[in-house]
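In C-alpha cells below, several structures.
What follows is calculated from the coordinates using simple rules that are stated; it is not laboratory data. On a predicted model such as this, the values are computed, not experimentally measured, just so you know. Cβ atoms are built from the backbone, for glycine too; each structure is taken alone.
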Structure 1
Amino acid sequence: MPVLDQARRLVVKIGSALLVDQQTGALREAWLHALAADVAALKARGMDVILVSSGSIALGRGALALGQGALSLDEAQAAAAVGQIRLARAYEEALAPHGIVTAQILLTLDDSADRRRYLNTRATFAALLSRGAVPIVNENDTIATDEIRYGDNDRLAANVAVMAGADICVLLSDIDGLYTANPRVDAHAQHLAVVAAITPEIEAMAGDAGTGLSKGGMKTKLMAARTATASGCAMAIAQGGGMNPLAAIAAGARVTWFTATLDPQTARKRWISAMKPKGILRLDQGAAQALARGSSLLPAGVTEVAGDFQRGDPVALEGPDGARLGLGLCRYTAEETRAIAGHRSDEIAAILGYPGRAALVHRDDMAV
C-alpha cells in the first residue's frame, strides 16, 4: 500500500465543496490554512506538491450575486474570471507564511491532448517545482467550451499527475473512499481499502456526484484512477472535509488506494518506446556515450538529421554506426534541429533568433 509521506511528487485535488461553504458561498479560510500547513510539512520532507483546485466559479458567483441556481455558460465563465483571482490570492495568502511561492496554471483538455502544449506544460511544471514553488492548477473555465473541457477536476488532477511525473495523486472528497455500494443509502456497503485493478465489478460500484457544488462523482474518480495508475501513479480517494486532511492520511486515516504496478518514469519510457518515429537523429560517439550514462541529448552531439517532424514528435536516436540507441521526443522542429545541430547550447539564441531549451531531447523524454 502506498505511503503518502514517502511520495517524491504529490498531486492533490481539492473540490469546491471542501473549499467553499455551501450555504454562504464564502471561502473556508481556516480549512485552507490547515491544508497549507500540511503542504508546508510535506515540502519540508523534500516533496514536490501540486494542488489542483476547484472553486473559482463557486467564489465568483457570490461576488457577481448570481445566486445558487444553474448558471448559463456565459455566467459560469464570468464567475470563473472573477473567482479565479480570489482563488489564487487565497492560496497565496495561505502558503506565504510558510515561505512558499505559489504559481497559477490554467489548463484545458487541449493542453494535454496536443503534444506541443503538453511538453510546454510539463516543462513549466518542472521549472516551478525545481524552484520550490507550489503550482495551483484549475481548468481554464473562462475560455473552455464543451469540446475542450475536462469537465471535472478529478480527471484534470490525474492528467496533471501524468504530465508532472507524480508518484501519488490524492483526490480529497466528501467520502473516505470507494464502497461496494452507496454507503449513504446501503447500510451493508463495505469500504475497499485497496483496489489493485479497475474491473467491471469495481466500475459498477461507482455512483453520481453527491453535493451541489461538486461536479465529479465516483465515476469520474475511477476514470481518474485508470489514467493515473496506467502511468505509474498511485491514487487515493480520501475524506477531505476535516482539518489537516493530508496529515490525517499520512497518520493512517481510512482511504481507498488505487495501486500502480510501475513507477511514473518507467511507465513514461514504455509509452515513448511504443511510438513510431517521425525522424532520425544521428549522434557522434561522445553523445552516444552520454546517453548511455543517462544524460540528455544536446545539439552539439548531433551530426545528421533526417525526416520532417514537429516539436514534441518522436525521433529515433542512432549512434555513429547507425545502430538504434533509443527514441525520444524532440524539443525542436526538424528545420530548427538542422540549424542548431553540431552547435553548443549557448549558440541557439543567435542561430534561431530566440532563446530555446538547452537540451534537444531531455532525458525524461527519452527511452534508451
Structure 2
Amino acid sequence: MKSRTLVFKFGDKDFEAGINRAADIIREGGTVAFPTETVYGLGADALNAEAVHKIFKAKGRPADNPLIVHIASRDQCSELAEEIPADALRLMDLFWPGPLTLILKAKDIVPDVTTGGLDTVGLRMPENPIALELIRRSERPIAAPSANTSGSPSPTTARHVIQDLEGKIDVILDGGPTEIGLESTVVDMTGDVPVILRPGHVTAENIRECVGDVRIGYKDRTLEEGEVARSPGMKYTHYSPKTSVILIEGDVEDVRKAIEEVVSECHQEGERVGLLMTEETAEFVKADEIYFLGKRDVPAQAARSIFMGLRHLDNTNLDLIVVDGTLNKEGIGAAVFNRLRKAADRIINA
C-alpha cells in the first residue's frame, strides 16, 4: 500500500508548520517536492546517498543521470565545489538567485549518486522564496531534479506533482504555478570556455554579455549509447506525454497547411487530435482539443505553457498531439524548441 504524501499549500494556516516539517524530513533523509521559479523539484539531502537514492526510486530515473544541487548561500557553494573560476563568480553575481545552474568540480563530500558518477556537480541558487526557505531551514544542500515521473512533462504546478508522485514521496509544498515554466540553463564552467549544456531562461546572449565567449554544447536530441550526460536533460527521453506528439516546423503558411493535413488524415481514421498552438495559427486550424501556447513572437509565454499544455492534452483521450512549430526561436525560444523537439515522437519540416 502507498504511503500518504503530506501536502502543504501556501496561504493556508498550516503552511509555516509545513515548511518546518519539510525541513525536518530533509534532515531525516526523506523526500520533499517544492516550487522553484522554473519547475517543481523533488528534493533530498544532497550529501546523504541513501536519501538521494529515494529520488531515483520515486521518479524511476536512471542512476547515471546527474542531479542539480540547490543551495541558499555562496558558503554552501564553497563547501561543495573544489574550484570556482572567476567567470563562475561573475555569473553568480549577475544571475543568482535565479534559473542558472553552474557545473563545477565537485569536492569528495558530494556522493557519486548525486553527481551521476562524474567528478563535477551542478549548483544552483533558486529565486523562489519557498525553495530558499526550505534549504535554509533544513541546513542542507538539496539535490533536486524535476518532481515528475522520469521522462514525462516537467511539473509546473503541485497538481502535476500529485498526479505523478502521490504516495511515492513524503511531502509536497504547494506554492502555486511556477513563474518561468522551463528548467534552468546549465553551463559547464570546468573548461577554458563556458559551455551551455542545457538552454533555459538565461540565454547564450545573456551569458556572453557577462563573460564573453560561450559555446553551445547541447543537441536537441537525446544522447546516443555510450555518450556521457554531463547535465540533466541530455541523455534520456524527456518531457514526453503518453500520447504521441508530432512537432511541425517551417514557414507559417507551410506549417498551417501541414497541420490541417495531419488533422484531416487522423479524422479520416476516426482518431482524435489535440493541437498545441500559437494564438495566430489557432485562428485558422481546428481540432478536437486546442491548448494555446501564446503569441508566436513571445516565446516566454510558450515557456510557461508547453508542459502545462502537454499534460492537459494528454488527459483528454487523444490519439495524437500536434505542436505548432512557428514560434520565435530567439532567446528563450531556443529553450522552448529544445524541450519540444525532445518531447516529439516525430518532427516534420514543412
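Tabulated results
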| read-out | value |
| --- | --- |
| Test item: distance in nm of label points 7 Å out along Cα→Cβ at positions 24 and 296 calculated as 5.6, pick one of 1, 2 | 2 |
| P(r) over Cα pairs in 10 Å bins from 0, in percent, for residues 160-319 alone from the coordinates reads 9, 28, 33, 24, 7, 0; which among 1, 2 | 2 |
| Structures 1, 2, by relative contact order in percent (Cα under 8 Å, 6 or more apart): label with the highest value | 2 |
| Per mean count of other Cβ atoms within 10 Å over residues 56-63, the highest-valued of structures 1, 2 | 1 |
| Computed 1.01 for Rg/Rh (Cα atoms, Kirkwood Rh) - originating structure among 1, 2 | 1 |
